[in-house]
Structures are given as C-alpha cells and as structure tokens.
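Asker: These are the structures, in structure tokens.
Readers should treat all values here as calculations from the given coordinates under stated rules, not as data from a laboratory. Worth saying up front: this structure is predicted, and the values here are computed from it rather than measured. Cβ atoms are built from the backbone, for glycine too; each structure is taken alone.
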Structure I
Amino acid sequence: MKKALYLIFLIAAAVVIGGIITEYMQGTEMLDILAYSKSFTLSPITLSVFGLISLTVGFSLGISVAQIIMLAIIFLIYYKTAPKMFP
C-alpha cells in the first residue's frame, strides 16, 4: 500500500513538474520541442432521465514531451528507491 501511494505521489509530481517546464519552454527557441503537446478529447455527452436528472460527461487529456520525459525519470527513480524505502 505504501509503495502504491509513493508511486502515485511521484507520478503526480512528474506531471506537475513537466507542466511547469512546458510553460517556461514555450517561448524559447532551442528547447521549444519540450513544450510540444497533444490533446485527446472525448466530446461531452449529456444523459437525461425523464427530465428529472441531467448528467454531462466529457474527457480531455493533454500531455507534453516534457511530461513524458519527467514520467520516464520518475519511473527510474521509483524502481531505484522503492525497494530501499519499503523492504
């Protein structure tokens, strides 16, 4: 359980740090490739039950090159440190 929480924390940290790197690299000339991102979107769908309840569901995911690199680094860190932290 502790290993799973540790992994979730590291993944969240990688996504946040990668997002910060993406924001700062958008204006640079040499490292602009780190800011390249792609979005995947599922358009919203509205479900209505007899006019009483209405539910709208949609999904959007955006990921950048910097976030992918950070996730790879985090997985390496996880596999090197998790066995030592949680024997």
Structure II
Amino acid sequence: MTDTATTITPKPNGPLLVQGPVRILAPDGTELAVPPRKDGRPSEVVVLCRCGGSATKPFCDGTHKRIGFCDTPPPPSPAPTPGAAPPS
C-alpha cells in the first residue's frame, strides 16, 4: 500500500464511500476483488453497503434506494410521566 490517506465518507441515506488504498477481506481472510467501474476500468472508490440489503455484500448494489434506507436515528422516546401507569 502507498502512503495515500484513506477516507471513509457515509453518504446520506446511502452507502459508505471508501477512497484511497484499501483491501477488503472476507471473514475467512481471503481478499475480495473490488468490483470494477461500469466502464470496466479499475475502481478508485469502494462503495460499501450500509443498509444490509445488498445482494453483493459487502459492496453496495443500490438496494438502499429501493428499500428506503434512512440513516437518521429515530427520535428519542418521550420520558415517562411521573405517576403514570407503565405501558402494557
């Protein structure tokens, strides 16, 4: 690997963009080939799934758009009212 910095940028409601030198390893330690660009040239950016729905995990296949993946955390639950009965 070179001395070039690697950056990971989460796209809003989408995948993680990994720019710079990186190796992707499977759980057994084998290196996974990074998919080439659509024009066939080697990819300079690795796009990793964050929604869990990709058919090509760990790589993104665009499924996040179809399933409506949202990375915004849900609002916190309201605090219980003192003296109120607990939810059943």
Structure III
Amino acid sequence: MTFAYPAIIHPTEKGYTATFPDLTDCAAEGDTLNECLDNAYHAMYNWLYVELTEFEGHLPPISHKEDLILQEGDFVRNISAIMRLTDGWDE
C-alpha cells in the first residue's frame, strides 16, 4: 500500500522542520532540506505503521495543499511511503 501525506516544511536558523498537519504529533527536523525530508519520511512511516498495526487503523483524511495554512517561508512537500503489512512478506 502506498500512503502520501503533505508535510509543511519550515526553514529555521538551524535547518528545517517538517510537520504533518494530518498526523497528530508527527514531525521531523534536519540540518539540511534532504536530511529533513528523509527524517520526515521515517517519522511518517513509523506513525502509519503504529497506527495500522497497534491501533484500529483508522487513518485521517489527506488535506489538500490549498487548505493548509502556511507561514512566511513555509512550503509543502508530499511525502509517500510504501508499506507491506502482510505477514511473511519478507520471508
């Protein structure tokens, strides 16, 4: 299954932060944009994995870019992850 959620990227004095408005408490940071995006991918993947395997698996709807509230300097990147949740897929 492929999942894609928008991340709001915010430049900071020390690099970048990424937050997922649709995924409660899911965020990442990095010294460079590439590091931040990589960390955002892993944060989203882990958030989705826990939600799908340990809870009821009710994922939030995906926001449209036009509906997000951005601050000056912010921009949006869609982060996607492919997840295999079938037992034995890696054997």
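Asker: When volume of the Cα convex hull per residue in Å³ is calculated, the result is 131; to which of the structures I, II, III does this value belong? Let's see the in-between values first.
Answerer: Values: I: 131; II: 189; III: 101.
Source structure for this number: I.
Asker: Which of I, II, III yields 1.20 for Cα Rg over 2.2 N^0.38 Å, for residues 4-51 alone, as computed? Could the numbers behind the result be given before it?
Answerer: Details: I: 1.84; II: 1.20; III: 1.05.
Comparing all candidates, it corresponds to II.
Asker: I would also like to ask the following. Kindly point out which one of I, II, III the value -18000 was derived from, the read-out being helix-only ellipticity at 222 nm (-39500 (n - 2.57) for each DSSP H run of 4 or more, over all residues; to 500). Don't skip to the end; give the middle numbers.
Answerer: Numbers: I: -18000; II: -1000; III: -8500.
Structure I accounts for this read-out.
Asker: Looking at distance in nm of label points 7 Å out along Cα→Cβ at positions 20 and 44, point out which structure of I, II, III has the largest value.
Answerer: Comparing I, II, III, the top value of distance in nm of label points 7 Å out along Cα→Cβ at positions 20 and 44 belongs to I.
Asker: With relative contact order in percent (Cα under 8 Å, 6 or more apart) coming out at 38, pick the structure among I, II, III it was computed from.
Answerer: Working: I: 35; II: 24; III: 38.
This figure was derived from III.
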